[in-house]
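In the part that follows, the structures are each spelled out as structure tokens.
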Structure I
Amino acid sequence: MLFALVAAVVVALGVVVAARLWPGPATAVAPDRPGTVVLVPGFGGDRSSLQPLADRIHADGRNAEVLTLPGDGTGDLNEQVSVLDKAVETALSAGSPSVDIVGYSAGGVVARLWVANDDGARKARRVITLGSPLHGTQLAAAGGALAPGSCPTACQQLVPGSPVLAPVAGAAGLPWLSIWTQDDQTVTPADSARLPDAVNLPLQQVCPGATVSHAQLPTDPRVITLVINALQAPTLTTPTTCP
């Protein structure tokens, strides 16, 4: 009798431990049911840069939340990942059938880290990034070398090949659209935004002659329309015409 009781306890503990080590799927994401859109600002955490896009998403009938990042968006990117994850979990727990992520500049790197390291691939329906230095930017490297005191933690983490970026240089892991501009002087080289297995779209590929800076990406009408179309589409495909 005692042996049977001990065995039952061991089995029960084993189930609990297994559940903790190998958690089940997060709240089921419905790929055919668009839900909340979470927007992640870039370095410096300026929420206003994403507000026009958020307003457009609202106008299309979807909830949109622009995150407030800790440390004004210049601190540890991994802390920003935690803020993103909490926002997604809150949306799903509140009944959103799915969550899409839009990351601008370093906000796209936050999304990348979340997908790769924090189970985001099971929680998000798709990710869209705008001018994101997914493989780092030489501007951060130059800043760190020339003026180390003016390159805070996030800046240091955005140096190409940094310990934060190097492990997440692989495939996207879920439907992903990466848009960037060839005029980018902040993310250098501009195609640091390219991600394996993603839909990779330099703006000038569909809008030849367009002149759009890094700072103009989230408010440019053509870019906003590309994002809205990607959020609405049943599946992500490469656009062939300029909006």
Structure II
Amino acid sequence: MKHKLYILVILFSFTLFAQDKKYFDAPFGGGGGYTPGWIFVNLDELNYQLVGFGSGQLTKSGFYTSGGAGFMYIGFVPGLRLGGMGFGGSTSESTAKDGINREAVYQIAGGGFTIEYTLPFIKNMAVSVGAVLGGGNIQIELYRNSGNFNWQDLWSEITIVNSNTANVSRKLSNSFFLVSPTLNIDIPFYRFLSFRIGTGYQLALGKSWKIENDQALSGVPSKLNGNSFFIQTGIFVGFFSY
């Protein structure tokens, strides 16, 4: 009886070892979380015009973005994980001179499907190369006003042709497809929490701009687009085995 018990224990131990080996030979698991980042967009063409507008130039050092992401290893292809992500951020400048306020706001947002491959020769963390395939949008808002608005004056401004008004607002927008090669490093903490640092470059495909009432806007400089280098961090909750 004791011999049979020993044999069962040994067989059970080998079974656990085999299962451990099976599941831990390649990364598996998945999760989702918050992904703050920093994006660097070329705003030179816009800033050139803002000098004359008088709002002050927008930052040349990038700005903060926030968003979320999630992924899961699909299992039947070792190291391959699929998921999705989204982000958005904005920067603005404003000045007040001679009783007139001027403000410029730049916003960018995007998101899409992610596909990544985790390098198999690096253990205890996930170093993954991949890409984001999706779409995005840029919106530029320009405001000039005295800060004092009146119901009747509002209708006079938009009814009288060539009215002499200090109040002006413009909204420009550009939608694009995006392809972003990425490199991410995910470091797990007790398997249920993971921290990320990553980078990538967003390639924006789409040159059509629109203004108020969804009207086409021509003559926009080609360098004013969604192409941008970005740095991403993140904190993920799930189950992670690297």
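The table for this structure:
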quantity: Answer label among I, II for the case where helix-only ellipticity at 222 nm (-39500 (n - 2.57) for each DSSP H run of 4 or more, over all residues; to 500), calculated from the coordinates, equals -5500; calculated: II
quantity: Label whose coordinates, when semi-axes √(5λ) of the Cα gyration tensor in Å, for residues 136-215 alone is calculated, return 46, 18, 9 (choices I, II); calculated: II
quantity: For FRET efficiency 1/(1 + (r/R0)^6) of positions 152 and 232 (r between Cβ atoms, R0 = 41 Å, to 0.05) computed as 0.25, the structure of I, II it came from; calculated: II
quantity: Among I, II, structure where relative contact order in percent (Cα under 8 Å, 6 or more apart) as derived comes to 17; calculated: I
quantity: Among I, II, structure where mean count of other Cβ atoms within 10 Å over residues 72-79 as derived comes to 13.8; calculated: II
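The numbers here are math on the coordinates, done by the rules we state, and not lab data. The shown structure was predicted, so the numbers you read here are calculated from the model rather than taken from an experiment. Cβ atoms are built from the backbone, for glycine too; each structure is taken alone.
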